[in-house]
Structure P
Amino acid sequence: MLCSKLRERLQALSPALLADARSRLELPEKHLDPNIRPFTPFISMIGTAVTVKLGIAENKASADLTRMLEAYESQTEPGVIMVIEVPTALHSYGIFGDGAATIARKNGFLGVLVEGAVRDTPDLQKMDFPAFSRTIAPGYIVGKANVLDTHGPVMVGGQTIDQGDVIVADNDGVIVVPPQELEKNISHAESIKQWEEQVHKLYAAGGSSKDIATQVGPLP
């Protein structure tokens, strides 16, 4: 769970700044495949991951999404994001729509991240519920999928996401920050942001690149 202070600091940053900081710190790159996009442009979300991994059901009788519903309803911490891995063969079937958003919001979820499809996007937009996904599709997934695992690692956008990882997403895309790297990632991103603001201000005032480099120093 993100404390209010860390959430406030993250809200002042962006996935791009966090990615820059990770590169400067020589940490593993953790931004997702750029094809993971918000269905509504310029929407954003910040939260910790609650993970669900789906598989392809052998038949309708074995298809069961009950554990996914339990993952929504058993959540006790606020400020979380549902992260769902859907097998490629089921990407034309929406796993998250207005019904799931209603349940999610009731249980403290702030958004959803899907390796697969969302649907009911006009209703999700009216609800102002953030959803980032591989694609959008109207297909009916019930009877085709079952839950392989909850609260374990999932693969989304080419990155492994663990339960409790921090998700930061905006119109540029999504970045994942492991909890043990969060403080140093945030601190370095804040230093980069401060440096950039000084540089931009001096450029706007007519300064030369040489003078600015002398006054501000190198990028942190």
Structure Q
Amino acid sequence: MKMAKLSEATGVPVATIKFYIRAGLLQGGERSLPNQADYGDAHVQRLRLIRGLIEVGGLTVAASQRVIEAIDSDKPLAETFEIAQQTVSDELDQSSLDPAALSRIDELLSGWHYHSTNPGRLAAARVLTAFEAVGQHDERGWFKRYAEAALLAAEADVDELETRHGREAQAETVVIGTVLGDALFAALRRAAQEHVSSLRFSTPLTPENSAETVEDRS
């Protein structure tokens, strides 16, 4: 297909496609004439990946380029995971973090296998410090339950990864799962918060107020 058809198939403007090619995010098409090129299904799939990373995952073009290079490389999956995590995480200096907060995170993650410079460990320590600074304390296992939920999500990520065949397909799942998985987890948490809070704090529906409630929402 020509670039115009590629644009139509993906919803990405021609000018943007050309920009992605110049930026190294997308490979050029196969030249059919000096000023024309043909594109295939691989270009459609890659453009959808790029849109997901940038428009949904919130990555910059430079960050997207870095993770796409990791997908296309022959790097081990563990290294691809590391690149994906670094891409979606703030770069933090461990020396700038509260040692007590880091120790509490290590206690929280006891038994887990992770490097001391893991961006999640560092970010969690910074968040813990912020919680305490505004007077929010863990009274009922708040943070431990977060860790348990994170572990379940990570297991789901790797379980899904193991269903993919071939290094490139697995690497793409690593990147998508890391970048879009963050967005999905946050979105589902929003819905879950409304569900749980409505069960605990909303006025229970009765035959007398159910009709009024429906009208109020319409």
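Laboratory data are not the source of any read-out in this text; all were calculated from the coordinates shown. Just so it is clear, the model here is predicted, and its values are computed rather than measured. Cβ atoms are built from the backbone, for glycine too; each structure is taken alone.
The table that follows gives values for the structure above.
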{"read-out": "Per FRET efficiency 1/(1 + (r/R0)^6) of positions 17 and 113 (r between Cβ atoms, R0 = 35 Å, to 0.05), the highest-valued of structures P, Q", "value": "P"}
{"read-out": "Top of P, Q by mean count of other Cβ atoms within 10 Å over residues 97-104, largest first", "value": "P"}
{"read-out": "Source structure (of P, Q) for relative contact order in percent (Cα under 8 Å, 6 or more apart), computed value 30", "value": "P"}
{"read-out": "When mean count of other Cβ atoms within 10 Å over residues 57-64 is computed for each of P, Q, the largest belongs to", "value": "Q"}
{"read-out": "Percent of Cα pairs over 17 Å apart, for residues 49-168 alone from the coordinates reads 65; which among P, Q", "value": "Q"}
{"read-out": "Per mean count of other Cβ atoms within 10 Å over residues 145-152, the highest-valued of structures P, Q", "value": "P"}
{"read-out": "Among P, Q, structure where helix-only ellipticity at 222 nm (-39500 (n - 2.57) for each DSSP H run of 4 or more, over all residues; to 500) as derived comes to -10000", "value": "P"}
{"read-out": "Distance in nm of label points 7 Å out along Cα→Cβ at positions 9 and 177 - highest-scoring structure of P, Q", "value": "Q"}
{"read-out": "Given 39, 31, 21 for Cα extents along the principal axes in Å, for residues 33-104 alone, calculated: source structure among P, Q", "value": "P"}
{"read-out": "Of the structures P, Q, the one that -0.98, -1.21 was derived from, the read-out being log10 I(q)/I(0) by the Debye sum over Cα atoms at q = 0.14, 0.17 Å⁻¹", "value": "Q"}
{"read-out": "Computed 3.6 for distance in nm of label points 7 Å out along Cα→Cβ at positions 25 and 65 - originating structure among P, Q", "value": "P"}
